[in-house]
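Participant: Alright, structures below, take your time with them.
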Structure 1
Amino acid sequence: MADFGRLLATLGTRDEALGQIWFAPSNPPLTQAEFVKLIEAELGRPVTTLVGGPMLMRLLGLFNREIKETIEMMFEWTEPYVVDTRKAEAAFGWKATPMAEAVRATIAWCREAVKSETQRSQAKRGESHG
């Protein structure tokens, strides 16, 4: 997300960027299994995954509109999803944040968010008992 934010902030200051399509620098495509391995490496433990194939997603989509709407996008999870980011890379001399670093930062953010929410909940419970 930092790469995306940096691109948006930069494009917002450049009139020559108006009316054009820009993609933030991105890493080469990974399989979902490779991505899970990066998460496991950062967490230092295995991660349990569940895979819902097209048939299961169609069945669940009968009961959940959000799931139904994802069926047409399943190719993004089963095929290489490549975005050409050369334009932004060339224009600004940027490269994508390496995926392992992005996973590390995301997990750190999640841990901090959980910690903050836990502290808020504990403080709230303390107020209601005091």
Structure 2
Amino acid sequence: MGTFSAAGGAIAGKGVDGLVLTSTITRAQPYWKIKDSHPDGVASMALAKVSVPTLIVSHRKDGCDITPADDAPKLSKALKSARKVETVLLDGGAPPRSKPCQAMSQHGFLGIENAAVDAIAKFIKAGRP
């Protein structure tokens, strides 16, 4: 649920220089209290208010049913005012050692953590003056 907090900070716009969204929730579970207000998870937030550069990082084979990589374009489209939006879709890694929505799977970039961190660091460094 960290992407809700990160997006919320960027929407508020106070002291935020950039936004990185990883394994972003883009589909609400039917039993969640927020399902009516946020049926598309983070994509239901006021992302049009985000003006800072934004990076979306997903694993192409994330098996979590609420964070599919196929929804990255939905997030990107909602970030209408962001100065820059980049999407990184990673592949590979180690076989899952946890349920699909947990860290020891493609959802947590298991076995390709360095590639995920490198993509994020490259994005951050590119934004420096």
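Quick note: the coordinates plus some simple rules give every number you see, no bench work behind them. None of the values given here were measured: they were computed from a predicted structure. Cβ atoms are built from the backbone, for glycine too; each structure is taken alone.
Participant: Can you spot which of 1, 2 the value -18000 was calculated from, given it is helix-only ellipticity at 222 nm (-39500 (n - 2.57) for each DSSP H run of 4 or more, over all residues; to 500)?
Facilitator: The value was obtained from structure 1.
Participant: Moving to a separate point now. Computing Rg/Rh (Cα atoms, Kirkwood Rh), for residues 42-105 alone gives 1.04 for which of 1, 2?
Facilitator: 2
Participant: Going by distance in nm of label points 7 Å out along Cα→Cβ at positions 18 and 74, which of structures 1, 2 comes out largest?
Facilitator: 1
Participant: Between 1, 2, which one scores greatest on relative contact order in percent (Cα under 8 Å, 6 or more apart)?
Facilitator: Values: 1: 34; 2: 22.
When relative contact order in percent (Cα under 8 Å, 6 or more apart) is calculated for 1, 2, structure 1 comes out on top.
Participant: With mean count of other Cβ atoms within 10 Å over residues 2-9 as the yardstick, tell me which of 1, 2 scores highest.
Facilitator: By mean count of other Cβ atoms within 10 Å over residues 2-9, the leading structure of 1, 2 is 2.
Participant: In terms of distance in nm of label points 7 Å out along Cα→Cβ at positions 50 and 114, which of structures 1, 2 is highest?
Facilitator: Across 1, 2, distance in nm of label points 7 Å out along Cα→Cβ at positions 50 and 114 peaks for 2.
Participant: Moving on. Given a computed value of 31, 26, 18 for semi-axes √(5λ) of the Cα gyration tensor in Å, which structure among 1, 2 does it belong to? Show your work: numbers first, answer last.
Facilitator: Values: 1: 31, 26, 18; 2: 22, 20, 11.
Traced to structure 1.
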